[in-house]
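S.K.: These are the structures, in structure tokens.
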Structure P
Amino acid sequence: MPLQFDIRAILRSKAPNAHVPEFLIRYLERIAHVKQMNTFLRKYPDLRGYDFIRVVISEELGCSAAIHGTENIPTDGRPVIFVSNHPLGGLDGMIIARMIHEARADKRELKVIVNELLMFMEPIADLWAPVNKTGRLTREQAEEQQRMWASETDVLTFPAGACSRLQRIDGHWTIQDLEWQKNFVQRAREYQRDVVPIYFEGHNSRFFYILAYLRKLLHIKLNIEMLYLVDEMYGAYGKHFTVHVLPPVPYSTFDTSKTPKEWAQYVKSIIYNYKQ
């Protein structure tokens, strides 16, 4: 049976008792580009993993990307944690994962920590390590992640837990990640993994940031703008992105002079200071 991206199946899985009006389903299908996605899946039914990502980026989206600083990717064989800003909310993860994979001669395994909704993209599900939107894990997910951290697998994570937002910082409006979470610092300490910061150049549409800002201004808890991330991905058609790999931060850096949360913001500052 051919692969199929099905909004109704996702809704049944996530909210089995909810009644979603037909007009809303049709709207979600439109902004999620379901017809385009399913046409693509039917065209390439056998693609999986990095081959799938390569064709999505180059053919379906017509995007290109360049990576700088590959000499900063460790080659000593020890597993590391790649941490990145998260400007796009999906496409950036695919681009970074593919470029790290291509840059490493040993092609060692890489897992990307993502929102569990991305597991519905079956051709690349094996590359992901899912968490739900609250950050809490099921027992099975927690056990799987513990095995991942204890293995030789590299991990890519986006410590903000959500894509960048429009914010007023030091009197200026800027697009930047929200506060970074401390989990990667704790894992770096526990499993003695160096941390490799990554800065991804890119942004979503003005519509996305205004919607997110208004939603916050109106104290609406539902993350409405997340519904538009697939639309944002298709809106990136033809764009060129640049990825910067920065020098590793040794795990021994994360001592008791700062809390894990403070160390997380320290690594975030390395990325954004590099941008300047």
Structure Q
Amino acid sequence: MSDASPLILMRDGPVATLRFNRPEALNALDVPTSQALLAALRGIAGDKGVRAVVLKGSGRAFIAGGDLAAMRAAPRETVRTLLDALNEAVLILHGLDAPVIAQVHGVAAGGGLSLMLVCDFVLAAQKTRFNLAYIKLGTNCDVGASWSLPRLVGLRKALEIALLSDDFDADEALRLGLVNRVLPADELEAATQALASRLAGGPTIAYGHMRRLMRAGLDRDLRAALQAEAACFEACTQTADLPEGIAAFLEKRAARFQGR
């Protein structure tokens, strides 16, 4: 992808970073951006060498929501095309073995906040502002927010965030469990890369089972959860990482996982 692309894909060994690249529009999501995101994630999903994924934004924001100027001329057609790509992108993110980190600064609003909620880890700069925002436009949420947000903060708080659409800051996002860490802006990049490197050295297949079990567990009864855990554990016994993890534990050394 060129520097003119609305999304830049960068690889640093096993870490894939997707940088939204419309800084003049605060990385607002338009059709080309959503289609570029989907294309990049399709490639990542088929690349076993990717063991951690980072989403971040260029310029002054993470993602300030959907591109309203693009929607204004033909809202129905634009939204349909935009969401077709974004919804498939969310499903790919959900299904990856590689953990996904959102590196958030400036603004995360609307579809940007919804996309952030899909990620496994969120590291936010101290002055970041958050707003679900949809209700201000006279519409409901999208990009999976109705599924993600109540699971993270509970139904009552999710309705407050969604229906009032008030701004909240990074400290409140941390208190609510929407972000994992709040950092000074000048430490955000290094902290994200350190976390991505740590995750990229882990048991990638086990990560995938764990992240999907945790999400699906909210919709399963106990018996179904136990059965799903047992099936995933059995699948892990067929990987190279489980015997290495056992050996490392018994030998009191750091495990050298290969992600396979």
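What follows is calculated from the coordinates using simple rules that are stated; it is not laboratory data. Everything quoted here is computed from the prediction, not taken from an experiment. Cβ atoms are built from the backbone, for glycine too; each structure is taken alone.
S.K.: Please state which of the structures P, Q yields 3.4 when distance in nm of label points 7 Å out along Cα→Cβ at positions 69 and 125 is computed from it.
M.R.: Clearly, the read-out refers to P.
S.K.: Output the label of whichever structure in P, Q has the greatest value of FRET efficiency 1/(1 + (r/R0)^6) of positions 61 and 205 (r between Cβ atoms, R0 = 25 Å, to 0.05).
M.R.: Sorting by FRET efficiency 1/(1 + (r/R0)^6) of positions 61 and 205 (r between Cβ atoms, R0 = 25 Å, to 0.05) in descending order puts P first.
S.K.: As an exercise: Kirkwood radius over Cα pairs in Å, calculated from one structure in P, Q, equals 19.1. Which structure is it?
M.R.: The structure behind it is Q.
S.K.: Could you tell me which structure in P, Q was used to calculate helix-only ellipticity at 222 nm (-39500 (n - 2.57) for each DSSP H run of 4 or more, over all residues; to 500) as -11000?
M.R.: Considering all the candidates, the number was obtained from P.
S.K.: Further, regarding this structure: For which of the structures P, Q does the calculation of mean count of other Cβ atoms within 10 Å over residues 37-44 return 18.8?
M.R.: Clearly, the read-out refers to Q.
S.K.: If you don't mind, there's one more thing I want to ask. Figure out for me which of the structures P, Q the number 19.5 belongs to, where mean count of other Cβ atoms within 10 Å over residues 109-116 was derived from the coordinates.
M.R.: Checking each candidate, the match is P.
S.K.: Quick check: 3.1 is what I get for distance in nm of label points 7 Å out along Cα→Cβ at positions 45 and 197, calculated from one of P, Q. Which structure matches?
M.R.: Answer by label: Q.
S.K.: Also, I was wondering about something else. Quick one: relative contact order in percent (Cα under 8 Å, 6 or more apart) came out at 16 when computed from one of P, Q, so which one is it?
M.R.: Q
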